[in-house]
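Quick heads-up: structures coming right below.
FYI, it's all coordinate maths here, none of it is from the lab. The model shown is predicted, which means the values in this text are computed figures rather than measured ones. Cβ atoms are built from the backbone, for glycine too; each structure is taken alone.
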Structure P
């Protein structure tokens, strides 16, 4: 099943039972994905979560609305942005690949799935020696 088909099915099935993640829950979730995930504060007000030094999740701490940025395949990014008002091109990032997820506008399960998808996308591009450690 294509990722966008999954999210359309998910949205229909869970339309009545939505909850939103906060930034602490995002942090806890990102660190729980794999023991090799690290987090770093950079540029004064940004946190990045990385796998072997490669970003898969970013958060601007002083953003007016809580949001995180994830990397997704371009075709998925375009479709998800049409389906969800809370998914937009990421601020200060390559807008073809990076997407801002506005936490107050998206269900927590959807946010978790997109963070996980970003992690897997980045992990799939790591050298085989590093992939073997995941």
Structure Q
């Protein structure tokens, strides 16, 4: 099976960067959609097995944040194509800065998710010992 070529030699650097950013944003949104599904399971596990109201509230808060971050990324994805219109360094810098802010938001959120997921799993193990 032959992989499709993502970039072509006749494309401008700007167009290639936009394609790269779009692929990255698609990966971020896919990841956050999957985190939504996992959070539903973690909330159910917490409710059925652990009954820790503080942990449940943390999971619910993170779930709301996940939905808000996903919405923000979808909105941002819609603006990426506007970057093709840039014809100044300032404009390019604006979109680069915007992309880096969204990357940081995504990575910070993913870290929070991993931390709380580890917390749930460690609580399950503690419960299993009793």
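To test your reading of the models, identify which of P, Q gives -28500 for helix-only ellipticity at 222 nm (-39500 (n - 2.57) for each DSSP H run of 4 or more, over all residues; to 500) when calculated. Derived from the structure labelled Q.
Across the set P, Q, FRET efficiency 1/(1 + (r/R0)^6) of positions 40 and 64 (r between Cβ atoms, R0 = 25 Å, to 0.05) reaches its highest value in structure Q.
Of the structures labelled P, Q, which one yields 2.2 when distance in nm of label points 7 Å out along Cα→Cβ at positions 48 and 72 is computed from its coordinates?
On the way: P: 2.2; Q: 3.3.
Only structure P yields this read-out.
Comparison across structures P, Q (criterion: distance in nm of label points 7 Å out along Cα→Cβ at positions 24 and 80) gives the highest value for P.
Taking 1.01 as the value of Cα Rg over 2.2 N^0.38 Å derived from one of the structures shown (P, Q), identify that structure. Label of the originating structure: P. When relative contact order in percent (Cα under 8 Å, 6 or more apart) is calculated for each of P, Q, the greatest value falls to Q.
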